[in-house]
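Participant: Have a look at these structures, which come just after this line.
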Structure P
């Protein structure tokens, strides 16, 4: 198969958490610190904790409680703890910087489409040394609609001045895949992130699957430009 950029692809959109940067340990540690304080009589499995990741934080946290006062406390404490831990716990995925550099050198436009607020998203990207590759970050801070709605992906395409059929959306959650499919872009699910593959398969139908950054590089650019892990 010809690499996607040789099939008319001009832009690649990326989810942030679990796709560009490794934040799983950060997210779980934040939940482990905050939930026992706010909801001391409740216990949650790791599967429950990661189930809503990919949606805006406010929607995720509403899954843990219907009590509005508890929700507000949960939201406030989650943001505080995340900000405290972010720079020390965020990690880059091996080979991601090489892949982004290769795409950039081939003239491919790049943007982030995230359900995370823009400032912590940029902090993580900067810590991993990859913020400068992206023309835009589409987030709930600067665009009203959020994944799994298709409009954030379409908005990113508009910002990059490409048609949907000229774009790829890479993500690690079913909400990424649903958003991309609704927008009419090519969707690529990665399995190195936060959402279990079974959850992605149950809720969405990605066009492609990649198990490593090297796989993604080969899909996008061809084997000759594969990022090394």
Structure Q
């Protein structure tokens, strides 16, 4: 069964073994797109998606060749028909980006310890930006899709940090909140909300000197 780690450095696993012998980045890109979206797409769409700068005929030929190579090790996980391409439902069950988004949407408000713990656990899935370092310069449509998903996930992660930080501040759980604020800054060191939260929590913890030092550092 396939599994996908798409947050941070992208890795595709087959039966828990990392796949490192892709003939091209586009083989990985096709699997990544199918895994994250969970969609069944037309061959025409995928050919255009990965080879928009080639003629339609050449793009379709490239896709046929790519799918032929992928079938050799993906086996039944990759489902192809004359007109469509998809992954089996089983091969889409372990996709960290999907699990993160699903977990974040399950916690709309943080008003109790259980919700806070659930949201903290969800944020542990975020190990870096979506497809960090993965690039296909000759596939602009894939690049744009990657950027859109990356920004979507980043926004939701930041929103979750904000909700959780406000909860810790309101309940007086300052040490836990300080740790959270520092992790938030690791995700986005320029986020003013994270800097403000950390400063407020340090003050609440009677660590005014650290709060002033942090505030001064942000103004440099």
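Participant: Kindly point out which one of P, Q the value 12.0 was derived from, the read-out being mean count of other Cβ atoms within 10 Å over residues 37-44.
Facilitator: Values: P: 12.0; Q: 14.5.
Attributed to the structure labelled P.
Participant: If you don't mind, there's one more thing I want to ask. For structures P, Q, calculate mean count of other Cβ atoms within 10 Å over residues 149-156 and state which one comes out highest.
Facilitator: On the way: P: 21.6; Q: 15.4.
Across P, Q, mean count of other Cβ atoms within 10 Å over residues 149-156 peaks for P.
Participant: I have 67, 38, 28 for Cα extents along the principal axes in Å, calculated from one of the structures P, Q. Which structure is it? Let's see the in-between values first.
Facilitator: Working: P: 54, 32, 32; Q: 67, 38, 28.
Of the structures listed, the value fits Q.
Participant: Also, quick follow-up: Which one of P, Q has relative contact order in percent (Cα under 8 Å, 6 or more apart), as calculated from the coordinates, equal to 27? Show your work: numbers first, answer last.
Facilitator: Details: P: 27; Q: 20.
Working through the options, I get structure P.
Participant: Using the calculated result -19500 for helix-only ellipticity at 222 nm (-39500 (n - 2.57) for each DSSP H run of 4 or more, over all residues; to 500), pick out the matching structure from P, Q.
Facilitator: Details: P: -13500; Q: -19500.
The correct label is Q.
Read-outs throughout are calculated quantities, based only on the coordinates presented, and are distinct from any laboratory measurement. Bear in mind the structure is a predicted one, so any value in this text is a computation, not a measurement. Cβ atoms are built from the backbone, for glycine too; each structure is taken alone.
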